[in-house]
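See the structures that follow.
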Structure P
Amino acid sequence: MRRTALYQAHVAAGARMVDFTGWEMPIHYGSQINEHHQVRNEAGMFDVSHMTVVDIHGPQTREFLSFLLANDVAKLQQPGTALYSCMLNQGGAVIDDLIAYFLAEEWFRLVVNAATRDKDLAWLERQGAAFSVTITEQPELAMIAVQGPQARARVLSLLSEDHAVAADALQPFTAEHYGDLFIARTGYTGEDGFEVSIPAHQAEDFWQRLLEAGVAPCGLGARDTLRLEAGMNLYGQDMDEDVTPLESGLGWTVAMKDNRRFIGREALETQTARGISLRLVGLVLEGRGILRPRQKVLTARGEGETTSGGFAPTLRKAIALARIPAGADDSCEVEIRGKLLPARIVKVPFVRNGVACQGIL
C-alpha cells in the first residue's frame, strides 16, 4: 500500500491504519465519535494527501475544461476562485467529482478522488489530446484539511501576519498561494475551514504545529459521518458511472443555460426531456436500527435503495442517502435484516453549522 508523508505522524499518534483504495490511512485515533464532535464543535484535521492534484497549463486550458466539465469554468473570472463539478462520460454518467481552481488564464488546478486516480488521469489525457494543454500530476504535494468552527483561526495563528490577514479574507470556494502553502477555503465536512496543500517534506512539521495549536487529528471514519450529515455525495456510493448528476442531487452543478458543448450534455438533455425517474434524497430512520448502503427502500412510487448510510453522531439517529423513484411522498420503509422499518424522506443537508436542519428531528 502507498503511504502519505504523514504516515509516521499517524502511527505515533496511535492511529488505527486501514487500506483505503490502496493507501494506508488512519480510520480513527481511538474514538471516531469524539473526532466527529471535535470537528463539529472546535477544530479537527484530516490527512487527505491521497487525493490527486492535477495542474493543467496551456493556451487552451479554459476551452478544455469548458468541454470536460458539466459545470462551467466561465464562472471563474477572478484568479483564486473555484467550483465543484462532475466530469461526465458521453452517456452523461459520472466519471468523478472534483474541485477546479482558476489560478491564472493558462493554469487551472483540479483535485480529484484517490480511488479514481488512474481512470481520471487517463480520461484527462485522452480528452486533452485535442487541446493545447499539458496535464501534470503533483504527487509532491501533501494536503491537510482543517475543519470546524475554530479551524480557520487555528490555521491563521500559524501564518505570518501578512499571510494571516490575506488568508482570513478568503471567501468560500476561493484559494491562494501563501509562500509554499496553497490554502483553499473548501472542505468535505459541512463545516468552515481550510484545505492546505504543502510540499510533502514540510507536511509533518505543519501537522505538528497544528497539533500544538489545539487541532485534533481525525480519521477517515469521522470524515465520512461528517460528510453524510452534510448531505455530501461520496463517489462510488452515491454516484458513479451508472448514474447522472441529475439522479444524484447534483443538478445544480450542471450548467446548461447557454449553448456550451460539454461531454455528456446531449445525454442529459435527453434524460431531462424524458423526465428524471430517480432522485437522491435523505432518509431519517424513525426508530432504532442501522442504515447501511444498498438496503432496499420501499415507497408508494416503487423501490429504491440506500446509497450511503450510518449513525449520525450530531443527531443521534440513523440517516442515509437513498436513490428512490421521483415523486415519492414523505414516508417510506427500509428493509433491514428482513424487517421493514419506517423512515422519513427529507431534504439534505441533515446538519448545517453544527445543528440539525429544519424538519430533520
Structure Q
Amino acid sequence: MDERVLAERLITYDTSTSDGLRAAVGFVKGWLEARDVPVTGREFGGLPVVLADIGPATGPCVILHGHIDVVPAHAEQFVPRIEGDRLIGRGAYDMKGGLAAMMCAVHDIATNGRVRVRFICVPDEESENVEHRCTDALVQEGLRADFAITGEPTELQIGVQAKGVLAVRVEVGGTAAHGSTPWLGDNAILKACDVFRRIETLRFSRESSELFDRPSINIARIIGGDAFNKVPDRCTMDIDIRYLPNQDAGEILADIRALDDVQIVKTFQRAPARVSRSNPYVRALRDAVGASLDDEALAIGRDGASDAISFLEAGIPAVEFGPIGGGHHGPEEWVSIDSLARYRCALRDFVVMLPDWLARQDGVNRPALRAVEGGLSA
C-alpha cells in the first residue's frame, strides 16, 4: 500500500469539476472496498460523499476527515510529477497527499478491535458555497465522535487554532459620465480600490494573538462598470477577511461600515477554530506524533479555515493535522513524499495506542502542547 502512488492517482482527477469529483470519489470508494473496508455513500448537493466505519461499536471514537475537491487549475497541473522528495500537482498538498496517506492508515487499522474510526471524504471543502457544506450537514444529522482530525496540511504539527472567516461584499457608488470626460464623473472602481486600502489600515488589521502575528485581508473579486465608454458609477468588491480568535467580527464590520462611500450588501461569518492543548485526545496525538517522528509535535495556528470548525461547534474536539509541503492553490503545489509515509504512521500509531494512553492518564497531570507562533495557510 504505497501512499505516494495513491496520491499520484488522486491528483490525476480534476476534482474542481463535478465529473472529476464523481470519478475520484468512485475510485476512493472502490479502493477501500477492495481492501475490505466497508463503505457507505451518499449525495450532498448533487455531489458524492464517502463514509466508512471500522472498529468496535464501543470504546473511543475518532473521525478521520478529508476532502477530495481542489481549486481550479490548468490541465498540466493534473499530471503529477516527482522532483526529489516532492510530489507536484494540483491538490498534492491540499489535500490529496494527506487523503491518500489517511486512506492507507484506515486500511492499516481496519482490524483494530478497540477504537471506532469514522473515515469521511467530502467533496466541497473548497466550495464557494460557504454557507452550505457537507460536513456541517453530517454533524447536524447527528454525526458524533470523541475526537476529529481533519487532514489539512500542517507540516506534521498539530493545528489547535484557525482564524475565523468574515466574507464581506461591499458596494461603492460613484457618478457616471462619458468616458472621454472622466473628470466630470466620479469613478466607482477607483473609489473601491481606495476603500480597500482603507480597510487594510483599520485597527483590527494591526492586532495579533498568541499564535498569529496578524489577520489576513484579501480582495477576492471586483465587479464594476457596464460600458466601455462610461465612467462606472457602481463597483462591488468581495473581501476575504481571516480574523484572529481574540477578535470580534461584529466590531470589524462596524469599522468597515463607518467608512465613507461604503455600503455592506452581504456578509458571511465562520467562527475561529479553537481546541484546548490540554484536551486528552490532543495530548495523545502529540505523544503519538512524537513517537512516530522522533520529534516534538507543536501546537500551531492556521491562517485558513477548514471543516474542523464544524466539529468544534458541535462539541467535538477537533484539530488539523497533515503532511509537509507548500504552494497550495498555486502553480507548483507540492507535498513531501517522505512526510506522507510519516503522516500515515502517526495516524496509525495514534489509533493503536489511544486506549492504553487514555487508561494511563486517569488522574495524571500532563503538560499541554507547546505553542509556536505564526499561522499556516489553508
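Annotations for the structure displayed:
- Taking distance in nm of label points 7 Å out along Cα→Cβ at positions 37 and 277 as the criterion, the largest value within structures P, Q is that of P.
- Structures P, Q, by mean count of other Cβ atoms within 10 Å over residues 13-20: label with the highest value: Q
- Among P, Q, structure where relative contact order in percent (Cα under 8 Å, 6 or more apart) as derived comes to 18: P
- Origin of the value 1.00, where FRET efficiency 1/(1 + (r/R0)^6) of positions 45 and 189 (r between Cβ atoms, R0 = 30 Å, to 0.05) was derived from one of P, Q: P
- Structure responsible for 17.8, 52, with Rg and Dmax of the Cα atoms in Å, for residues 165-268 alone calculated and labels P, Q on offer: P
- Test item: helix-only ellipticity at 222 nm (-39500 (n - 2.57) for each DSSP H run of 4 or more, over all residues; to 500) calculated as -6500, pick one of P, Q: P
- Taking distance in nm of label points 7 Å out along Cα→Cβ at positions 85 and 333 as the measure, the highest value among P, Q is held by P.
- Test item: distance in nm of label points 7 Å out along Cα→Cβ at positions 157 and 309 calculated as 2.1, pick one of P, Q: Q
- Which of P, Q leads on mean count of other Cβ atoms within 10 Å over residues 93-100, largest value: Q
- For the structures shown (P, Q), mean count of other Cβ atoms within 10 Å over residues 181-188 is largest in P.
- Taking mean count of other Cβ atoms within 10 Å over residues 141-148 as the criterion, the largest value within structures P, Q is that of P.
- In this comparison of P, Q, the computed figure 46 for percent of Cα pairs over 29 Å apart is attributed to Q.
All of the numbers you see were taken from the coordinates with simple rules; none came from a lab. Predicted, not measured: the structure shown is a model, and the values here were computed from it. Cβ atoms are built from the backbone, for glycine too; each structure is taken alone.
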